[in-house]
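I've put the structures underneath this note.
Values in this text are rule-based calculations from the coordinates and carry no lab data. All of these numbers come straight from a predicted model, not from anything done at the bench. Cβ atoms are built from the backbone, for glycine too; each structure is taken alone.
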Structure P
Amino acid sequence: MTGQVTTGATVQSTNKHNFGSPYSGPQNATLALRRHPRHGNDVMISIERGQLLCRSYGDCPVRIRFDDESPMTLTGNPPADHSSEIVFIPRYNTIVAKLAKAKRVRIEANIYQEGAPVWEFDVEGFKPEKLK
């Protein structure tokens, strides 16, 4: 709308999870970074089908582990459209800095009636300067 550029990067999980009906079938998760001129900088995790548990006031615990570091527990936020397949994860600058040094990232998020599966992402070679 404004003619300004949005940049981003995505990576699909190297592992899949198979949820029960009605979301059955193997599925990956996607880790995405976005730099948007109006919305700011975002880290997001999304799934293909299912419901990431996120209350409308932003109670979405997400655990992230970079390589062999201790996991970080962050409180994610739901999207403005209230869709259940995506969670916005805070601390963009911290996450980008850690991604630049990491080879593997694991993310755990609560899924309705599926517990808290862990998705693994191969992030070796991520270059944050390409997001500028």
Structure Q
Amino acid sequence: MDDKLFLGAYPYQQDVLALPVKNLDVAAEWYANAFGMLEVERRDDPYPTVILERDGVRIGFSITGGDASEDGAAILVADVQVVRAELESQGVAVGDIREESRDGQALCVFFVVAPDGLCYYFHQKVSE
């Protein structure tokens, strides 16, 4: 049985591996605790960056000078209810789950705005 919860991450803007933050250490710690991610890489070029991973899905944070409140990622998950409960258990403020349709696909979704201002759209495809 495949027990992966995170299935994919897609940027709102350009690069899901370079979401703008002010402090890499603070970001790495918060996302490790809140999203259950592990740090897998740090690099300095072209910007100071930390990459975290969960279930083979990578999200990166960079000191680019970008506005975090204008960026984030859509995270495809296997079970939106389980992920939402997990985040709540870590003290993360989560939005209500709702259904919506995108490109003809029914989705269950909820939002999280992280302390750094980045917004996350957690979504699960609804089987017909």
Structure R
Amino acid sequence: MRSSVWTCFSKYAVFSGRASRSEYWWFFLLYLCLNQGMTYIDDFIWEIIGEQNPYGEDFSITSLAVICLMIVPLLAAGSRRLHDTGHSGWWQLLWLTLIGGLLLIYWMVKDGGKVDNSFGPSPKLVS
């Protein structure tokens, strides 16, 4: 797990190459946990202060900070993950649609195989 997350951070803005399923999904899980954790921390801080969040109940400034810090590596890891399944990283634009998001989830979960493709060698064979 740690090496998967470290790989995504070390390839912060690298959109070329391929990423294994575990590399992408461990990083995505870290993002979800950080985002949700920061939302809880933000709510806790506003509760301690004893005031309402001036930006609305559903807005978390700390969660927004996590999103801003992790959007580039998330897109880069997603692009590399799609490359592993033989698709262009531009397909991530399908996240903007409901049906396209389901197709992307299918591709992200799909095994990339042990064969090289036009995006590079298989991450399963690279040590």
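helix-only ellipticity at 222 nm (-39500 (n - 2.57) for each DSSP H run of 4 or more, over all residues; to 500) was computed and gave -20000; which structure, P, Q, R, did it come from? Intermediate values should be presented prior to the final figure.
Details: P: -2000; Q: -5000; R: -20000.
Among P, Q, R, the structure yielding -20000 for helix-only ellipticity at 222 nm (-39500 (n - 2.57) for each DSSP H run of 4 or more, over all residues; to 500) is R.
Work out the source of 33, 16, 11 here, i.e. which of P, Q, R gives that when semi-axes √(5λ) of the Cα gyration tensor in Å is computed.
R
Using distance in nm of label points 7 Å out along Cα→Cβ at positions 25 and 105 for the comparison, can you identify which of P, Q, R gives the largest number?
Answer by largest value of distance in nm of label points 7 Å out along Cα→Cβ at positions 25 and 105: Q.
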